Structure 1
Amino acid sequence: MSSFDQQQEAIKRQFSSAPPASPVVSCPKGALTEQEAKQWFDDFKHREEIPWNYPNDCCYNRAHVMARELHAVGVDVGKVWNYAPSPNIGDFLRVATPNDPKGYVEWGYHVAPTVPVTDPRGQIHRMVIDPSIANTPITPDQWKALQGQPLSKLVATNASPYYRDQNGRAYAGVDPTNRQRPPTHEEVQAIFDRHRRARALNWIGKE
């Protein structure tokens, strides 16, 4: 073997064609890696029973389903709520979307689950999982910015509230006689069904 060939072999051994190994970063209990968070996001986005194409309403039900499933596998899931500054026209949260005939939707509030995500340096950041308006996990500030109302108020909570009003009153479910009872699977699916019907009515004569 010539000295040139020997040099090339040494280079190959030093710089393998295989991709370099990522540094090993311990992921604290309850946290996700960036890759795991994106996989959860994509899995939720492709769930046909969740009406992502009706952003007009249903955020509380979608957030409940995602948070429940993340919690079930040990993720330290929470929720983030964004409240419009007032109920006046022009003060609503507003998001552009192809899933409404107007090209946008407006809300008095919006909610989505959050998860702790460990970055390659081992730092943990809360990220929002919301396929209704984003394409990947994003920070709460990025999530708020998408909603077009700089005067809105972000509030972080644990995953327990099914609904929380702007004054801080929180409810675990939909039963008016027992607000502390979480919704059943049948109640959750009935709400999804109702929102699918509402979407169909919203698009009559427009598709």
Structure 2
Amino acid sequence: MTLVLIRHGETALNAARVMQPADTPLSARGERQAQALARRLAGMGLLALVSSPLPRAWRTAQALAATGLPIGEDARLQERNFGALRGRPYDTLGFDPLAMAAAPPGGESAAAFAARVAAAFEALRLWCVGHPGPVAAVSHGLVIQQMLLAHAPPDPGVALPERVGNASVTLIEFDGGVARTLLAGCMAHLDAESGDDPAALSGG
């Protein structure tokens, strides 16, 4: 049972290193990344697709569903909520909000985020059990990073990325309820025009 975890394509605020409001759309580059993802996954025979409802993830899922695959919605796949920090440039904050344990005003604490991601991952595991072939979930950088660190240890020889890139593909295999990461943060489908910007920001 294989889960294909996908980070959404780039947004203009990713590239500008701004903590993103919930309604941030894909940029033109993000749209190209989503199309590259669709081409890569076209031959995998995906049986089902679920997405975070945030527009940047949902639009990425729509590109993957162009052949008619319906998209399910799971709010637990949303990015960590940084509340009042949304819309502010990361580099002007004077601290690393991605590492903060406390909840920003109107936002979500690290503990609450971890609990939500744990529930999302268990739901994805159960969802995979019901399908004989690969299924895909479109989510966000911090969500995927948390899943990899806490719930899906890598196979020998698989390196976990320090940063989950935009439009990257991660493959997780479930065997008897045990999760293993077979591929993490792969962006081999992106070319020079659609490639990920390593300085782009996750979060928001």
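So Kirkwood radius over Cα pairs in Å, computed for just one structure, reads 16.8; which one of 1, 2 is that?
It traces back to 2.
Rank structures 1, 2 by relative contact order in percent (Cα under 8 Å, 6 or more apart) and report only the one at the top, that is, the highest. Walk me through the numbers before you get to the answer.
Working: 1: 22; 2: 34.
Between 1, 2, the highest calculated value is found for 2.
Bear in mind these aren't lab numbers, they're just calculated from the coordinates by the rules spelled out. Being a predicted model, the structure only gives us computed values, none of them experimental.
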